[in-house]
Structure P
Amino acid sequence: MRPFRWPPGGRYFPGWYWAATTRQHVGFESWLERDRLVLMDFDPAVVGVASQPFWLHWHDGTRERRHAPDFFVRRADGSAVVVDVRADDCIAPRDAEAFEVTRRACAEAGWGFERVGRPEAVLLANVRWLSRYRHPRCRQHPVAARLMEVFSQPVPLMAGADSAGDRLATLPVLFHLLWRQELSAEGMSVELLGPRTVVRLAGGGAG
């Protein structure tokens, strides 16, 4: 595992993200990595994630090269995926070679490989909002039970929150249930969450 560095005056934005999936901190070295990490934490198919998991060494015909992928992801079905995060317009030939070498090495190990770029802006904004309520302490069981009953049929978000009690108490729990995908909101990838967003019991995803 490659250690993280925080050089003074650096142009990157490293930090730690507390992942609800593992209940541990996971490192990132850019805001784009952080955003992708939040989306992985939101993905119910992901059960584990580690950052900068290993060094990969190879010779490019001229000199020795090495590359540390950004994340190692374990999925609920037992499969593994190595993830590199780089925006589409920021991939130099040297980077493209590193990603291809990593892809081939992962295939030999029986792992998948993904190079991901900037996520869809609206979905990211919604998931980042819900991530504020990802901690298990946001789940108040009596309130959660009332919300699950209220949203057993499709209801606008704020109307349902008010039906379940004082919105100051119900909204944090509602957002936690949306984060957990026990409830789902319509149009998460195309429209920002709002009072009129239709919410229902989850039937398989965020919509």
Structure Q
Amino acid sequence: MARAYKSSSAGTPAQQRELRAQGRRTMRKLFDAGMRVFAERGYHAARVDDIVRAARTSHGTFYLYFANKEDLLRALAVECAEDLTKLADGIGPIGPDDDGYEELRRFLSGFVTTYRRYGPVIRAWMEDQVADREIDRLGVKAFTAIGARLGERMREAGVDIAEDERAAVGALMAMLERVNYALASKRMVVDEDVMLDTLARIIHRGFFGAPAGPAP
């Protein structure tokens, strides 16, 4: 017998019942369709009709899992916030040496992967596209966790980056988000490994005290 399942990242209707394997697959199909539609049309222009069509399912099926498109975005935001928080928790020491560079690049690669998957959700956070304060709170909490961990790693590296650490961390987070937005929107076309190497060098030298010179 298939095991029942409940998830905090399910939509409001789905949270009121236990989902089995088929239900989880259907919800994932709606998640993926919603992400594609939000990416292609933007959150405000997207309609439930578009999501249903992309998922090749019915309106009735959609409303078994989500109350509306905002409910779908909220569920995606929960999942995205969980992944970003795990990414923050996994950031190891970033010193000015080669090991620090490799750890920084590993984190950046994970951030790029997460942004590629959840770009529409992150842009909704950054551009204040939704009025739902819970969705906004999830984004603030997740990005604060990453910023706090990076600030901690800067202090451990002994870098006096600025009189106001919050300004330094804010500048770093803004750079990360904008670079990833440019990549996701195709406004910047560059090989991903080249971009990661370049970004890692800039951040390592500018924020973690690495000496100028050839890349590790």
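Results, tabulated for the structure shown:
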{"read-out": "At a computed -10500 (helix-only ellipticity at 222 nm (-39500 (n - 2.57) for each DSSP H run of 4 or more, over all residues; to 500)), which of P, Q", "value": "P"}
{"read-out": "Answer label among P, Q for the case where relative contact order in percent (Cα under 8 Å, 6 or more apart), calculated from the coordinates, equals 21", "value": "Q"}
{"read-out": "Of the structures P, Q, the one that 2.5 was derived from, the read-out being distance in nm of label points 7 Å out along Cα→Cβ at positions 90 and 122", "value": "P"}
{"read-out": "At a computed 6.2 (mean projected area of the Cα convex hull in nm², for residues 98-185 alone), which of P, Q", "value": "Q"}
{"read-out": "For 2.2 (distance in nm of label points 7 Å out along Cα→Cβ at positions 114 and 138, calculated) the corresponding structure among P, Q", "value": "P"}
{"read-out": "Computed 0.05 for FRET efficiency 1/(1 + (r/R0)^6) of positions 66 and 146 (r between Cβ atoms, R0 = 30 Å, to 0.05) - originating structure among P, Q", "value": "P"}
{"read-out": "Which of P, Q yields 68, 39, 29 [Cα extents along the principal axes in Å, calculated]", "value": "P"}
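The numbers here are math on the coordinates, done by the rules we state, and not lab data. Note that the coordinates shown come from a computational prediction; the quantities given were computed from them, not determined experimentally. Cβ atoms are built from the backbone, for glycine too; each structure is taken alone.
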